[in-house]
Structure P
């Protein structure tokens, strides 16, 4: 993990975006601190290619409305995420205090990023069922066991989650779930096939998981995996995945 123990800043990201023909991106929280969320928003104020920020707020706090109101006043604050995959309680998403906080997001027109492992998918289904007006996006396909070439029961749970029209899926984070040194593009095809069969082309967007992806591949390689896969689609569908869906979902201005 030594490669991640350094600063990764907008100045490092900008040339990577340009080389991949990407005009703007949404940055997503990594820490459970309001300080990081505010810092990301400060960066987004200064840098035009940071189109939006998915930050962290303490959804379990009795003061969640105050936190959300303050942050939502920023035009680039577009969503919230909690690193559920690191919680020791696999039922964390069903905690009453967390559910209460999650239920406040729609009031502020904020989306919620689901960062999960496959074992959390049944719980996620129960959560999204309770909030039909809340928009969710599944990050990293929920990190299926690509290195082991294992599809089941991930495939079944993905299909169940995709039945809810308020849930989207982000193609990202795949290379770090594969063999870091020896992955090939075909390793990801069975997983992408299931995601596209389940969500269709209207509820999918592309992400990089940079800089975490650098453990197993560079930015351009990661973007190329997704771009190569969607070449089989129509130009309109490709445009929807690259631009229309993420801009609408995150309400980018």
Structure Q
């Protein structure tokens, strides 16, 4: 277990693989089917590598380096996260979740597993990601958003939502099964999205309808500057190489 720091009350399986400078907090359980890369912190009362119900999902749980799992979170076995995973408190992530670098999951986030998530995705608090969801990179999903997957609940036929790169889903929206929201689109708050959304467009309402192109939305306090694409002006927390690419794109 290298130079890891394990609290005396934690239970860590001898079969678990911990990199250097991994910290395991009080009363946390780390099961054997787990690999945690270096410089990561698992806070108190977490359960890491919880056994999956799906017999086909008994793969290793892999957590990349420089990650932080906050207290009372549960991550099932059979998922894989790139470097820089960050969670809020009381997060649940089920088996079969494959995520890239720097995923951020807000407090009480619920990822139901068997889904794909790209790099630098931001999920705010109380977000629900249904199975079979496919989420691109640099996506923002705000509080209380639900991505669904069952057209005729309850049924055995799942059809997940697809969100392409740079999509923004505003708070308390629901995206219905099988919908594809294309690159750079914005879904307004309190929307119910039942049809595909075209790239760089704004939809809102229940059912959601086309409002305008994203570039038509202006900052109210900034002399009419376009608020979208957001990557034109918002760079905090993103890798320098991506920011340089965005600056070049809009120069």
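Every number here is computed from the coordinates shown, using simple stated rules; none is lab data. Since the model is a prediction, treat every value here as computed from it, not as a measurement. Cβ atoms are built from the backbone, for glycine too; each structure is taken alone.
The value 23, 17, 13 for semi-axes √(5λ) of the Cα gyration tensor in Å, for residues 97-224 alone was derived from one model only; which of P, Q is it? Label of the source structure: Q. Taking distance in nm of label points 7 Å out along Cα→Cβ at positions 105 and 209 as the criterion, the top structure among P, Q is Q, with the largest value. Name the one structure among P, Q that mean count of other Cβ atoms within 10 Å over residues 73-80 of 23.0 was derived from. Attributed to the structure labelled Q.
Can you spot which of P, Q the value -10000 was calculated from, given it is helix-only ellipticity at 222 nm (-39500 (n - 2.57) for each DSSP H run of 4 or more, over all residues; to 500)? Working through the options, I get structure P. Between structures P, Q, the greatest calculated value of relative contact order in percent (Cα under 8 Å, 6 or more apart) is seen in P.
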